[in-house]
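Once you scroll down, you'll see the structures, which are given as structure tokens.
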Structure 1
Amino acid sequence: MEEYEFVYISSEYINRSWDILQFWVGITFGLLAISQLAVRRLNAWLLLLITLLYIDFSILTARLLKYNREIVSSYMADLNHLPELSAGTRQFLMEAPRPLELSLTLSVAYYALFIGTVIFCWYSYLRLRVAKKPDSAA
């Protein structure tokens, strides 16, 4: 492949990763909205099902993001082995986030939002159930 093709394909995989991540964040905020607005209609089994589907979808999302990251890293390594690079490609390689930098930033945001969403869903459900429980002391 030529230099242009490596840069273009790398850019496309980076864009695909952002699209996947944005879709996951949209689902996450939808689940947060459900846990806040529709929690009165949910029973424990339905919330458990929604939580398990969300966990499964989140695992798939993490695997897809890892897959895309590895592909981009491989294409960038191939770019570095080309004998001569244009100024734009050299800038692309120099300014690209390093794997460790990207992994740390996205992992912290991804896992914090994931864990926070699951906890918040169940917290909202349990808070409502405790508030509905009749006071046994009265």
Structure 2
Amino acid sequence: MAFAIVISKELNCVFIRHEGQMAVTDIPASFDEILAHPDFKKGMNILRDSTNAIQPQEYDFNFFQRESPGRLGKYEPFFGKCKLAWVISNPKEFAIVHRYTIARRMSDDLMERHPFNTIQAAIDWLGLPADSEIPI
């Protein structure tokens, strides 16, 4: 696992930063870590920064449509109504994550997901103060 998590109760946000090659197990592992954290509260927004990461080769639209409900659906009730912003550094990676957000729109969970090219755009969408920085 090449990720770090910080939870800010003040900003009502979970910050996740990925580095290097991501594994298919990183997303569920990050959700496990978040849910086990004593500062996490249902409804917190999530900012996932993977600008310094490479998405798994397995990630494609069919993977997300076929695999995501079983792999991630069990977590969604614990997150409740919230936003998940995913920041990606390049067009290829952005397209991969965009496929994920499209595939998950078909689910009946309450999490609203959106990919971004910049941290600032994600911060704005999440409604965080404009001068917010990821504390990782």
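Only the coordinates and a few stated rules stand behind these numbers; no lab work does. Just so you know, these numbers come straight off a predicted model, no measurement behind them. Cβ atoms are built from the backbone, for glycine too; each structure is taken alone.
Comparing relative contact order in percent (Cα under 8 Å, 6 or more apart) across structures 1, 2, the highest figure comes from 1. On distance in nm of label points 7 Å out along Cα→Cβ at positions 13 and 125, which of the structures labelled 1, 2 is highest? Looking at the calculated values, the largest one is 1.
Source structure of the calculated read-out (distance in nm of label points 7 Å out along Cα→Cβ at positions 29 and 93, 3.8) within 1, 2: 1.
Could you figure out which one of 1, 2 the value -30000 for helix-only ellipticity at 222 nm (-39500 (n - 2.57) for each DSSP H run of 4 or more, over all residues; to 500) was computed from? Label of the source structure: 1.
A value of 1.51 for Cα Rg over 2.2 N^0.38 Å, calculated from one of 1, 2, originates in structure 1.
Computed over structures 1, 2, FRET efficiency 1/(1 + (r/R0)^6) of positions 85 and 101 (r between Cβ atoms, R0 = 25 Å, to 0.05) reaches its largest value in 2. If distance in nm of label points 7 Å out along Cα→Cβ at positions 21 and 117 comes out at 1.4 when worked out from the coordinates, which of 1, 2 was used? The read-out was computed on structure 1.
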